[in-house]
Structures are given as C-alpha cells and as structure tokens.
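For reference, the structures are reproduced in the following blocks.
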Structure I
Amino acid sequence: MFLAEGVGAFGAGIFHLVTHAFFKAALFLCAGSVIHALHGEQDMFNMGGLKKYLPGTFAVFFVAALAMSGIYPLAGFFSKDEILWEVYSRGHIGLWVVGFATAGMTAFYIFRAVSLTFFGQPRMAEEKRHHIHESAVSMLVPLVLLAVLSVAGGFLKEPLAHFLAPRFVSAVFEEGEPHKNMEHLLAVISVLWALHWAFVAWIVYVQKPSWPVSAAERLRRTYKILFNKYYADEIYDRLFVRPIRWISEKALWRGFDIPVIDNVGVNGTSRVAGLFGRIMPLMQTGFMPHYLFFMVVGVAVVIGWVVL
C-alpha cells in the first residue's frame, strides 16, 4: 500500500487497503478462534493438525491466506498486482523487484502459519487435544462473511476507481504505458511466484519439519539474530525506554514532582492553611482592646498601601 502511495498510485493503494481489511481481519479472527479452541495457547509450535478439529476455521484461514498471497481470482490478487503493475509501468523497476520479492515472502510466512497450525501431527498436550472443538456459529458467521469478501472484494476495483478518479486525477499516469500483454505476463509470474513460496512453506513445515531445526543449528548465529528480531526491542529499550524512565524517575519525579508539586503545591498549601488555622484562634482573645488594636493596625496598613 505504501509502495503504491510512494509512486503516486493512490487509487491502487486505497484499493489494497480495502481488500487488505477483508482478508487480514479474517486471519485475525481465525487466530482468535484457534486460541479459543486451544484455551489460550498462542504458540504455533504447540499446535498442528487442527484441520480436522476446526474445519470451518481452517477453510476461512486458508481462503484468507490465498487472498493475502495474491492468488487469482481472490481479492488480494487484484489489489496486489494492481500495485506491482503501477510501480512497473511508471518505470520504478527496482521498487517493483522489492515488491515482487516481498510478495513471495508474504506467501511463505502466511502459509508457514497455515502449515504449523492446521497440518502435520498435533503437538499440543494430550489432555488439551480431547477438549478441542470448533467455535460456535456466532463466531463462525463473521469469519465466513469476511471470507466471502476476501473472495469477491476484487470486484470493487472498478467502482472504487471511478469514485477516486476525480480526487486523484492529477496523479493518473497515462504516458509511456507498456503493452497490456506485459501486465498479464507480470500477473501470471506473480501468481506463480506466490504459489511457489506457499508450496515451499508447506514442504518445509509439513513434509520436512526437521529442515528448519537443522538449518537453525547450522546457522545458529543468524537464527539467533532473526529470532530476536535483530534485537530491535533491546536497542529501543537501551536508547529510549531506559533513558526516558531514568529522566522521569530521577529528574521529573524525585527532582520536581515530589519537592515542588507534592511538598510545595499540595502539602505546602495545606500546611499554610493549617498554620493560619492555628494562628487565627490566638487572635480571638475575647478582650475588646485587642480587637481595637487589630482594627487600628489594619486601617494603618490600608492607608499606608493607598498612600504609597
């Protein structure tokens, strides 16, 4: 989507945002259905073989995964390939290569999730396996509706294009457009590319589950870096979280909030009020000369204030 916006294909980007909402929402809700069926389990390596236990959830997840991979004729195909075509036709070949490679990675990782969750041997505890059941109809109905939209959402392309055309007319690209045959060829290549990586994911995680383990052993250092997400969280924690926490605690809280806000603002005003409360009764002596003295002093202060 951002790739499309970056090259000025605003309509294609918004179209992908719409279709993306359909299949990504379906995937999220299917994930919730799986977690519900497994009583809170969220680790895919503790799942497996759920296809026979959750057939409805599996069907929706599979359709949404195909749509996300950009397989024809699902919604993701039309929006994803529209973006790739817009990028290619505007002469951004390097960006097209990046988008094409990313499409393959998308197909691989989403079908990795399909393979680990629904195929292979069950890897959950035996007692948990006996309690697995499909979600209720009230949970499945929204999944099915999103699956239908993930299939038919591609038909929104033309109505959405006509709706957005007046708003993005300045960004419409018309000159130097390659032949339509090239568009169709790139679409076919893109679909085959996605199918290839989806099949690779199925082979690796269903047929040859020992491959990822052996690869992680051989490339232990690389695997550790990838497993820890390039240590982005740790770096962010060191550079931002800890300094901000230190400033907040040492400087702002202990250096300003406690001595100024608490001691002066809150506790200080209450102490002043208490002090006045203890002083004022001392002035209520019951002797008239004392009251006359205070009155004279008060009048003198007022006159002095006015004169000066």
Structure II
Amino acid sequence: MNLKHIEINIGKACNNKCKFCMSSQAKKSDKIFVKKELLKKKVDFYEENGYKSIGFLGGDISIYPDLEEIILYCREKNFRSINIISNSMRFDDIGFLTKIVKAGSTRFNISIHSHINTIEDYLTSVPGGLKRKLKAIDNLNILIQNGLLNSPLSINMVINKINYETITESVLYFFYKKNIKDIRINFIWLSEDIEDNRDKLKISYTEFLPYLKKLIYISFKKDIRITFDAIPLCIFFKLGIQDMESIIKKFVGEDKDYITSVDNINTSDEFNWVERKKNELKTKLKVCESCKYNHSCQGVWKEYKEIYGDGEFGI
C-alpha cells in the first residue's frame, strides 16, 4: 500500500553545482534554506492532513543545519517513511550519518551520475566529490548490514552528453561494487535555466538508443530495477519491442512515481510534480494523437522539441 506522500523543497542551498540543475544556476542570494520553524509548521500541516510519508529535497538536505532536529520532529509526528533525497556527500562522515539514521530517516536516494571521477566531478563541479559519495554509499551499506537501516539504497542519475557512453558501466559498477539494485535514469531536461551548459550536455534520443537497449538487457539479466524518466514510449518501439504493456510496467518511471505533492516552500507553492510535468513542462506531438499508448505517455520536454524537432517520434 502506497502511503500518502509529500516532498518538501527545503531551499536551493547545495554543496554541488551540477551543470544540469536549475537550482545551481540561481543567484547566490537565493541559495538559502527555509527556517526550521516554518519547516515544522509544514510538517504539522501534512501530518494533520493524513500524510504518512515525507521526503526532503532541495538544494541538498544533507547540509541543512537543523537536519537531525527536523528528522526527529517528523518521527514524533508519526511519519512512517522519512526519505532523504541527497547527493549524500555529507554522509561520508559515518558518525553524522548514524545520527541522522537513528533520528528516524528510513530511506536514502542518492544523486550520482557516474562511477568515473572525471565525469562525476565535472558534472557536479566538485573536485573529489565522487570519492566522498562512494564513501557515503559504503557507510550506508554498513548501517544496512548492522540493521540500523532497513530500506535498500537507490540512486538517481541524469543522462547527458557527458555520461551516456559509460552509463552501462556505471550501472554495473553500482550493482556489483556497491550492492545497489534500484536505479532511476532521468533523461536530461534542457531547461532554459541551464542555457549556458546546453550545448555541452544536450543529447538526442537517437544517440542514447543503443545504450537504452543495453540497460534494458542488463535489467532483465541482472537483479537490477532500472526505471526511466522522460523517455517517450515510442522511443522504446525503435528497439523492436512489441510488448509495450510489459515495458510500461517494468521500466517507465512515471508509472511508478508516488502520487506526490511537492511543497516548494519558498514560494508557498504546492504542486503535483507528475501533473506539472504532463500539463506544463512537456508536450504531445501530432503523432501522439493516433498512438494507442498516448494516455500512458507524458510526451516530451518542450525544450527538447524546440531543439531537436519531432522527427524521432511515432510508432
């Protein structure tokens, strides 16, 4: 049973500066955290309205100055699932990580985009960042082995021009070396906010197609749950796949997302992320009208269509 879930954006302050991230392009004056008093009021509101699962995103929650206090507060409010969505670099300190887990954190989703330091550190603009993230993953696995953390780890990757050619090696590395069996692969959103980095990062579905095929093969052959976000269903047909219902069930990330509201706390703007993607940020094409899977597909990022056109799409 899915718990009623809310994710709270705690601000744009972050210890990475990812080249594909909108928040990293924000002005320095905007890279701040919300005050804990306001955050607690938000926790109260969602607890009173029947939410039992809560997640924190940003920015990066791992450097929030009152993180332990906020996690303890969520546990006092009887949230059954407390999710940390983070680059996890701060968790290379196992003492600090243990405090956060003992406070009540139940699940960790780690943003990491390559197992190769020159790629990861370039994308995040943090020299030595990969080393710290890998140490954090090792620390999390230690806590799992010791019974302090029950939920398996998951990672979140953004596919782009820099990392796509080594993505299969990265997935296998995290599986074999770090025991990670749940991987979400997000096709890059070429938002106007990252315009300065677009040419370096942009990639077409056609370029990514051979690697998509390899990833699907790996998922079937290994015990790895791989899901994809922002890849229209007709792209899968180009692989010769006919059983689209099985593909949707196994691989399409949007189909597995929580019915999730996101509280963008700095603007008092609560929204459903899935609905916002479908209704505002993505677009359907003329060929979508006759597609039998139109209702199951979110379409394509608007910026992608502006850059690459619509020649790749359709069954």
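Determine which structure produced the value -10500 for helix-only ellipticity at 222 nm (-39500 (n - 2.57) for each DSSP H run of 4 or more, over all residues; to 500), calculated from the coordinates; the candidates are I, II.
Details: I: -21000; II: -10500.
That value comes from structure II.
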Original post:
Out of I, II, which one gives 1.5 for distance in nm of label points 7 Å out along Cα→Cβ at positions 54 and 142 as computed from the coordinates?
Top reply: I
Subject >> For mean projected area of the Cα convex hull in nm² computed as 33.8, the structure of I, II it came from >> reply: I
Subject >> Comparison of I, II by mean count of other Cβ atoms within 10 Å over residues 126-133 - largest value held by >> reply: II
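Which of I, II yields 0.70 for FRET efficiency 1/(1 + (r/R0)^6) of positions 78 and 118 (r between Cβ atoms, R0 = 30 Å, to 0.05), as computed?
Numbers: I: 0.70; II: 0.10.
It was calculated from structure I.
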Subject >> Source structure (of I, II) for FRET efficiency 1/(1 + (r/R0)^6) of positions 22 and 230 (r between Cβ atoms, R0 = 30 Å, to 0.05), computed value 1.00 >> reply: II
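Thinking of I, II, which structure, once relative contact order in percent (Cα under 8 Å, 6 or more apart) is computed, gives back 17?
This figure was derived from II.
Here, each number is a calculation from the coordinates, and none is a lab measurement. Treat the numbers as computed from the prediction; the structure is a model and nothing was measured. Cβ atoms are built from the backbone, for glycine too; each structure is taken alone.
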